[in-house]
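Trainee: So, here come the structures, one by one.
Values in this text are rule-based calculations from the coordinates and carry no lab data. All values derive from a computational prediction rather than experimental measurement. Cβ atoms are built from the backbone, for glycine too; each structure is taken alone.
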Structure P
Amino acid sequence: MCDPVTLTMAGIQAVGQISQGKTANINAGAESDMLEFQGRQATDEAQGEASRIRRAGREARGSTVAALAASGVKVGEGFALEAERQVMTDYAQDEYLAILTGTRQKRAADMEAGNARRAGREAKRASQMQAATTLLGAGAQSARAGGWRSNGPGFSGTQIPAPVESRTIKYIPGR
């Protein structure tokens with residue numbers, strides 16, 4: 001006979017294990033959502049920084065051209081053109097680095113989010129396996145307590161061994 005207390009306790013333990021797995025999965029989902037949000041926020045901040053750098057670059061170019069023109073240098077050729085190009089190149093590099101940094105931060109956040117989601121799914125799966133193992137173990141323990149595999153023939157070594165026959169051929173003269 002199965003012990004109802006053992007089975008009930010195992011059932012409660014299994015429900016608790018499954019609940020822990022679900023909670024871990026939900027928490028991992030929330031964490032991954034937060035990480036993805038942070039990644040999008042990093043991209044937005046990088047785009048804003050790049051926009052500020054572009055504006056500053058245009059202002060610096062204008063100031064450079066105005067200063068060169070005020071000093072009497074012919075704008076758009078020779079040294080003036082080279083100075084203008086250098087200002088724009090420097091600001092373009094800064095803009096690129098700002099966007100690159102934001103993209104990298106987003107990629108890192110997305111990778112962390114993916115890892116968190118996988119960890120949540122694995123925790124849920126592991127809790128389900130634990131619950132199944134708990135229930136199977138309790139069922140086997142309860143069945144053994146009720147006599148299963150303890151006194152039947154062939155189950156616990158109580159069966160009488162088969163007789164051993166001699167296979168030698170006996171010679172009977174005259175036959």
Structure Q
Amino acid sequence: MRILTKKIYRAYPELDKFDDDVCKRYIKRALRLQNRWKFGLLLFLVLPISWGLWAVLMFLTTLLVDSGSFQNLPGLLQDSVIAVLFSGIAWMPLLATLFTRDRWLHRCIRKQLTGVQCPTCGYSLIGLSLLEDREHPSVHCPECGHTTALKDMGLTQADIDPNLITTS
């Protein structure tokens with residue numbers, strides 16, 4: 001899981017050459033292309049599972065308390081364990097949601113980035129300059145020298161140059 005204060009797009013060296021505004025637009029576009037509704041469906045499944053896990057932990061804690069072995073712990077530790085477990089109804093779904101969101105963002109960004117690689121060598125074509133032909137835009141891979149037409153890969157000019165992504 002990423003640190004909440006860090007920008008997720010800075011985890012990808014392909015996006016390092018672009019400023020924050022361009023990267024934010026790139027991520028929005030990647031989410032839109034990966035169908036944002038799938039993330040909602042995923043959360044719809046994750047939240048009940050996390051509450052179920054919390055209920056199982058609460059049940060196991062009750063069994064532990066009833067067995068008497070819980071009484072051997074110091075009083076402050078007993079209170080802390082009970083407070084953490086009872087507050088789990090709030091923090092467990094929150095952590096599950098944050099973890100799911102981060103995994104989904106990484107999946108969307110990675111899928112978008114791997115779709116913009118040279119078909120011959122796998123070199124990232126993001127940020128490369130397009131060749132001059134306006135009717136059939138293409139890009140030249142500096143790694144292997146292969147020239148790829150964007151339409152052959154199902155790409156647009158905005159896929160190669162994130163600066164061309166407009167806000168919508």
Structure R
Amino acid sequence: MTAKTRNLRPFALLLAIGFLAGCERSTHVKVEGGASPVFVISGSGKLASFVVYSPDFAEKAESPWDENLALWEIKPTGGHLNGTPVGQLERITYGVLPNGYRQVKPQVGSAPPLTEGLKYFYDVETTNAPGAAGFLEIRNSQAVPADGPHACFGRKDNKWTRVPCAK
């Protein structure tokens with residue numbers, strides 16, 4: 001092994017570590033809290049939007065992101081690409097607006113309270129990394145993750161249509 005090769009090995013190792021450290025990490029959400037859920041979020045993306053949908057989303061939605069069924073939706077004040085890194089936000093409490101975000105739904109007033117025993121769908125859209133989505137339920141005054149009724153969509157003639165969900 002030559003001196004030149006020996007000197008390149010540490011450089012190559014540092015380059016590989018730097019490359020891997022810069023990789024995007026998918027968004028993960030942990031649901032906790034009480035009747036006002038707290039979403040503990042992590043990942044490498046920037047929060048582009050956060051939506052909690054009504055319990056009848058699965059049966060009534062006309063698209064994967066049917067805003068007519070959104071109970072609470074927030075977006076960055078600086079635009080879609082200018083959200084805060086989820087690692088800096090760490091937590092989003094339902095109905096509480098984080099700094100740098102505006103409430104889109106409802107347009108006026110507070111987020112409606114969530115009802116015990118109903119399942120709600122949430123969607124976390126991020127830029128620069130995959131987002132996350134899931135269901136939650138309020139049980140015994142505690143927010144808990146839940147399995148929910150899924151709605152599946154496909155595109156036909158440039159319109160969203162319902163399709164059977166894959167098993």
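Trainee: To test your reading of the models, identify which of P, Q, R gives -0.53, -0.77 for log10 I(q)/I(0) by the Debye sum over Cα atoms at q = 0.11, 0.14 Å⁻¹ when calculated.
Mentor: Details: P: -0.78, -0.91; Q: -0.63, -0.81; R: -0.53, -0.77.
Working through the options, I get structure R.
Trainee: Of the structures labelled P, Q, R, one was used to calculate helix-only ellipticity at 222 nm (-39500 (n - 2.57) for each DSSP H run of 4 or more, over all residues; to 500), giving -29500. Name it.
Mentor: Structure P accounts for this read-out.
Trainee: While we're on this one: With distance in nm of label points 7 Å out along Cα→Cβ at positions 79 and 135 coming out at 8.6, pick the structure among P, Q, R it was computed from.
Mentor: Answer for the origin of the read-out: P.
Trainee: Another question, then. Thinking only about distance in nm of label points 7 Å out along Cα→Cβ at positions 103 and 127, which of P, Q, R has the largest value? Walk me through the numbers on the way to the answer.
Mentor: Values: P: 3.9; Q: 3.0; R: 2.5.
Once distance in nm of label points 7 Å out along Cα→Cβ at positions 103 and 127 is worked out for each structure, P has the highest.
Trainee: P, Q, R: which one has distance in nm of label points 7 Å out along Cα→Cβ at positions 63 and 143, as calculated, at 5.1?
Mentor: Of the options listed, only Q reproduces it.
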